[in-house]
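Read through the structures below before going on.
Values quoted throughout were computed directly from the atomic coordinates according to the rules given, and no laboratory measurement underlies them. Here the structure is a predicted model, which is why all the values come from computation and not from measurement. Cβ atoms are built from the backbone, for glycine too; each structure is taken alone.
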Structure P
Amino acid sequence: MLSTCSRSYKKIAVAALLAFFAFAPAAENLPDVASHCGTMHAVIKRQKNKGKMTAARKFTSNCEPEAYYDTVYTRKTKHFEIFYTLNGVHATTAAFVDSVAASMEKAWDHHVGKLGMKKPIGGSVSYHFQKNIDSGLYPVEIVDLYNVRNASVVGTDQCTAGCFGITHPTDYNDPQKTEILLDNDFYYVPINASSLTYDSVTVNDDICKYAVATAELKSVERSYVRDWGMGIRVTAFHELYHAVQLRYMSVDYWSFWFEASASGIEEVAAPDVDDYISHVGSVLRSPGLPLDNYPDDYGLGILYIYLYFHFDAMFDKKIWEGFAKDPNTNFQGQLSKVLRERNLSADSVFHDFSTKISFAGKRSLAVDSNLWINADQPKWPEALFKEAPTAAPDMEKFSFQYYTADDMDFSSFKGKASAVQYSNGKATVTPIINTSTLDKIRSQSLKYDSLVWVFSRFADSDYIPEVVKDSTLRAYPTPWRNGNLCFTPLPKGKKFIEIRNRRGDLVMRENYTHSTHCIDESTVKAKMVPGLYRFRAGAHGRSQDMMIIY
């Protein structure tokens, strides 16, 4: 939904929590400012104001928050107490409240009932309306988030492109106690606009101004002002999941998984809304970055979706229980533990995920739907495929990359790889088990239209195992028609490849450093006309024949 910044309210929830309790983040904990829409700025502001946490925010005319609403109503359900008003800047409607009540209960049934996770805990007094909360009920306040009490403490003054809701701490001494603040109509105050619209109310002869929410919260699919029921549903599932996560999570530690899993659970629990799709492009268009360093954690909800549907619904409970027991272990370590219990390799699972999400947009039609992670995959933006160098990439841990090339040198590659062969609009995936698999793919070069390489590395991965059936130096593909011209296995005792024409004239001498060396297509065509050539390693020894055709 919306841009990276527009969903920053979710990150603000924990940022506010971190600041509220004035803890110093650990190394992995808190994202940087530039990539997370000013969330760190909000944290810094709240840290500076931590001695004023209970002070009410003053509006333009120094009116107290109570001046902007009259009667406060409550709606009680089995697990929630919802506070709202029908007039003033925070006004909502009875139908909106009914929808909030129903959606919150569904979220509770899913998170606590189905998944068996801990119950969220609320405080005794609501944050904005300052009303007593019935014992055992979890509080939800429906408010205009920009004009909420002390917005700089909550973090809603950082909602530059709008906020849907925030899971907010209510007790300094108990970081597990929270409440949900939900926007009253899904309009927001466009903070970065050149000018804002203001209105006012008169209270005891005081004119109390306030900024009017005039911009609509939208996704690529819809306006949530119009489709407010859908907006309520995804926000309820998302924010209540944060309230559950904070029963496990130490506020000293930040993990990208806090937002990624809450984003993924929206699609699992409210699949018709498709809110997450707006963020998928940030992942698929930025291959090569470690997933825990992405600029948009919400897009990584697709990893939650993959794990939920391809393993079981309970996997994330195990991960959060792991965070509770060992907060110093990052998400990768937690996931590895969960998968080991199922006798699965995290490296292999992560590669399967990386391969499946490559079939996004139009490419999804090239494979059977069992190679998708979700039925929405044809609606995703397409992944970015880079033109490959001659050597496989040096992967960072917890990352994936996609390349297009006829062939590549794998001698220095660490991680998992697959070749995706496209022919007549259909794709075939071949996992690279060892160098013998590579030789087979190279021998099929004339049978497919194009080739995509999928690379991934989860943690301390290994090299592609080498299988040498024959130590005789060979060239491939042969005959050569296009793409890279490669030679393997090259002896360690020599330093270059020598290529001569039929008359014995030296055509080129190529230095090499690995057991496989490739020459790019442009160099081959520049140096060699079609015909028969001979090659060898070094200046002496027996030469081998190869044919160049183009």
Structure Q
Amino acid sequence: MSESDQAQNPNQNLAAKLKEEGNTFFLNKDYQAAYDKYSKALKIDDSNAILYANRAACCQNLHRFLDAATDGKRATEIDPLYPKAWARLAAAQASLDHNTESVKNWKRAIEALPVENLTAAELKQKTSYQSELKAVERKIRKPHDTTSHQFIMEIDKFPWKRAEKFDKELEGQGVNMQNTGSSGNVILAAYLDWSKGMDRIKQQRRVQVSPNSGYWTGAGGAIALLVSAILRDVRVFHTIDADWEETYTRQVQLEAQTVGAWFDIGPEQMKTVVLERLRTEPWDGVRKSMALTIRVWIMRGFMGQLMKREHSVGVGFIGQALEFLRWGAETWKDVSYDDKGGMFHPSMIRGVHHVYIHVLRSAVSHDSKTFSADKLQQEAEDLIKDCDSPVQVVTEGADAGFILSFTKYPRAMALSSIGFCYEIKAGRLVEDIGPGGITEAQSTALIQYLFKAVQYYIDSASSYPADDELHLWNLSCALKCAWQARAPLSTTFLITEGIRRALPDVNRIWEHASISTQGAPQFRFALQMEQMFREKIAEGSLSETSQVAPDYFKDVEGY
């Protein structure tokens, strides 16, 4: 054996050992640990298609689809005859909505399998690949409806228009809304950023060079303004144009032509590219490229979740933006914001974390088997720690809306999300009740979960301005859990009183907004039940210590 062979074997053995350890983690669904093991193995053996395909599978399960596509593609380049390599690439492309490419590569995955005499494992693979292929083909034939956020209500019913009206009313009374703590400050400031961004997008113009050719021009900075608006308040997102996606995509392309961006690689590869560029280039160009890339990720995730109900896209893209921002903030902690950019400021990171929890909660609500409620609770607890830390996120001269958007609102959303997680735990416990009925231990745990949910929802409601629909919504969630826990009327009355007091102020701005309109039946029902129970107390059939709930309250829309 040559000296080089002797040196190679220990390394190959270590790579194989790391691969097996990664496989064990993967089977146990610890995808991050598996990813780390495969990454270490690839540092030893970077020409191994199986390692790249395995790491791509980890990225797919971690909803890091750009990284999954990068690793899947590398696996196909190393071994074009490896079926799983094409399958990993096709799966990532499907998640990225690159459906035409996904169909092509699912077919290549199937073609890479033996034509005859398939083993049981190969037959299972083929069946799975064919099923995935058909699913993507169905997506192409039946695209998502993206018109759900085109507003067709009267202009003066928009919450930002009602906030603007309220601001003028206060001004007439000699009061500055900035000093009131009203939610109107938040939505109005968000709308100002949104409208500025849309104004820039509207500057797109087609320059016709000849009858058959031309090019587009437009203003820059629109994407930054749209993202700023969403970080202030996600409810500001709306479209009034059926061609919104096409127009938005064109804006991204126009801005990318000016500053450059990395739309075909994931955060891991982007880290490498950025560090390499900084060795030879000044910060200015790199900063602009990073900023646009990260903001496009945020918009891609937010629009995918909101407009197409692609929850994995929302969680994946916003999650990778958050991860990159955290990495950059730590890597360049001694670099000035003038160089690295304001995107690494604590306010930006907190804002993205807030939106990440928003999309993750929506994903858990839609599919709590695929998306982890435990992950949501951990993220929410981390956000609360951040909000309670001495880190300065508000800069001098910030408007009242900014202060609320990056201090109280993230904390309130985190508290509400923890309440939601305890509600999920209570629901799962009920599902586990056996045919013999609920045990004493189960009953105790159920009541504990529900009362924890009640407390977190109430704390969340208290953290929002009293005239925000989210204040009202969280009180309604608390009431539902209190009823389920058979809380005494003295407790539920406190919640219904809060709903009654808040309704007029909330409706002043939010009456026609989606959460208010969806919650209206619940709010009415809550007040009707309060009146009924108070009448029974007056009759003497109940007291404030009575532990009762409305019959069939689950049949009320939203409960």
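Here are the numbers for the structure shown:
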item	result
Origin of the derived value 17.8 (mean count of other Cβ atoms within 10 Å over residues 262-269; candidates P, Q)	Q
FRET efficiency 1/(1 + (r/R0)^6) of positions 310 and 462 (r between Cβ atoms, R0 = 25 Å, to 0.05) - highest-scoring structure of P, Q	P
helix-only ellipticity at 222 nm (-39500 (n - 2.57) for each DSSP H run of 4 or more, over all residues; to 500) derived as -7500 - corresponding label from P, Q	P
Among P, Q, structure where Cα extents along the principal axes in Å as derived comes to 104, 50, 42	P
